[in-house]
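Bear in mind these aren't lab numbers, they're just calculated from the coordinates by the rules spelled out. These numbers come from a predicted model, not from an experiment. Cβ atoms are built from the backbone, for glycine too; each structure is taken alone.
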Structure P
Amino acid sequence: MVNMLQQKRGNVNCPRIIFTAKSKGGVGASTLALCVADQYDLAEHPLRIFQVDNQARLSKSLGRSIISINIAFGDARRDPSMLIRAFDPFAVQIEDMRMSTESALIDFGPTETTRFLEWARLAEFDDDLVAFNLPGIVFVPAVAEPEAIRAAAKTLAEFEQSLPSVQRVFVRNERDGEFERLHPASEAARAFREELLPLLSSVAELRMPAIEAGSWRWFEAACLRFTDTIALTTEEVMAVTGLSRSESKIVRGDVAAWLRAMEDELHPLFPFMGEGNNRE
């Protein structure tokens, strides 16, 4: 289904706007954003990163200049114009990208996604993306549980309404199990059939495999990047995790295997990912 994007846009290597969005926390959106950022860096493709998340998850790991957009929701309720002003610097930055080769990655917190889309409707931001010839793609992940599935369906529908030119991609995060193995009578399976499945005919899909044995948690707690993790020596992994030498090798290998799997999933959308790996 990823071919939908290639058919919709001619040059899949051109600069683009990448959104990682969710209406519920803990579904892997920031993890996916970190993976995409790492792949851009590995390929030496320029990427401007925005963070619309009051918890600042992404900036803690990247350790680089990130443009943060913070919204004081209480103030915005009293003065709705504050919502427009909050995203105005973002709009200026995107307009500045028209003549560059730089792409943009925007990572949202769960509450901020809805606020951004509200702004996008008011500002007719989709018209700007089309006028600037900046194709957009939004990744919306969910784990295999009912609330996350319903939230993903909501976010995908909202993006279609507010930013119709943006290609939508549903990400099956298998951290809590595979969607194909949901019991047909379960609430999660019912939410998938009734709320998410009707949308998937016009939505691309990606698989985000679980990292074996939860091996990433050690490095995530230390605010490390995926690329930094796999570059650690065994002694450095031992220092970060407190694990034995053999266990340290295993958890680092688990992270490396996951990164390769994600590269394979993302490659049809971003062909420069994995250049030099003898792909056909």
Structure Q
Amino acid sequence: MQQQSSQARELRSGDLILSHFSLLGLEDFERRVAAAADAGFSGIGLFLGDYQRLRDGGHDDSWIERVLERHGLCLAEVEVLLEWCPLTHRGKQLLSLACHLAERFGVRHVHAIGPYSGTVDDAAKAFARLCDDTAAAGLQVALEHLPFTNVTTLADALAIVEAADRPNGGLCLDSWHHFRGQQEWAVLANLPAERIKSIQINDGPEQPVDPDYYRDTVAHRLTPGTGSFDLERFLATIRERGYPGPVSVEVLSADLREVPAERVCRELARGARALLQEPTKTQS
């Protein structure tokens, strides 16, 4: 299939991506795209399950492309590769969908998460195969550490990525898991620049709202700049490593899910741009 615009792969510092999960539960794809565009985002993310739902509902790639073009946005990232060590039937399906979207829309990166089975060496070999399988589609694979999986820390994720040693393989750095996790500043400050493939920002209260890490993660994040996280230090540390790419805003919030999508996008964009010290593209 002929590849479409590679705009997503041209995103640079100062460009913002609206993570799919910031509007969790909103099934109206065009409203999602329009709200992101009006708030000044450059691209959006898409959950592979929602892409399959769109296809099952009769919306083909041409329809998705028309929506994106109508609002001047690109499809920048997709979520999420699972069950890749070992690679199960479901894992293969997700991988196939991600590669298809990369070839069709020029998607920049895909996130991968654990858990994995076996040893770290097993995980590294499986991650290397994942990178090899996505390379022809031009896709970067960003492994995200999650404290509720066995890729618990940033050091854990880095060990897998470095052992795999693939040019399109690297890390997703999510401020939530940095600050709610072990706050591995020394690891962050010494990351090889080429291993940073994706950044996600969000904020949080000083103490977890829910003692269960997973429940807290999916319900109690805050707009950048409204919580206790030292996001300036987090981003400055990453910039010092030489990361030249965009930033994704991923705020999973039960409170914001009760707010109209348009207002959510404006709030998230305003908070992120104030943090990045970039001028807003639109007036709210």
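Structure above, values below:
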| read-out | value |
| --- | --- |
| Among P, Q, which structure scores highest (criterion: mean projected area of the Cα convex hull in nm²) | P |
| Distance in nm of label points 7 Å out along Cα→Cβ at positions 96 and 168 - highest-scoring structure of P, Q | P |
| Identity of the structure behind 3.8 (criterion: distance in nm of label points 7 Å out along Cα→Cβ at positions 128 and 192, calculated), options P, Q | P |
| Label whose coordinates, when mean count of other Cβ atoms within 10 Å over residues 40-47 is calculated, return 15.4 (choices P, Q) | P |
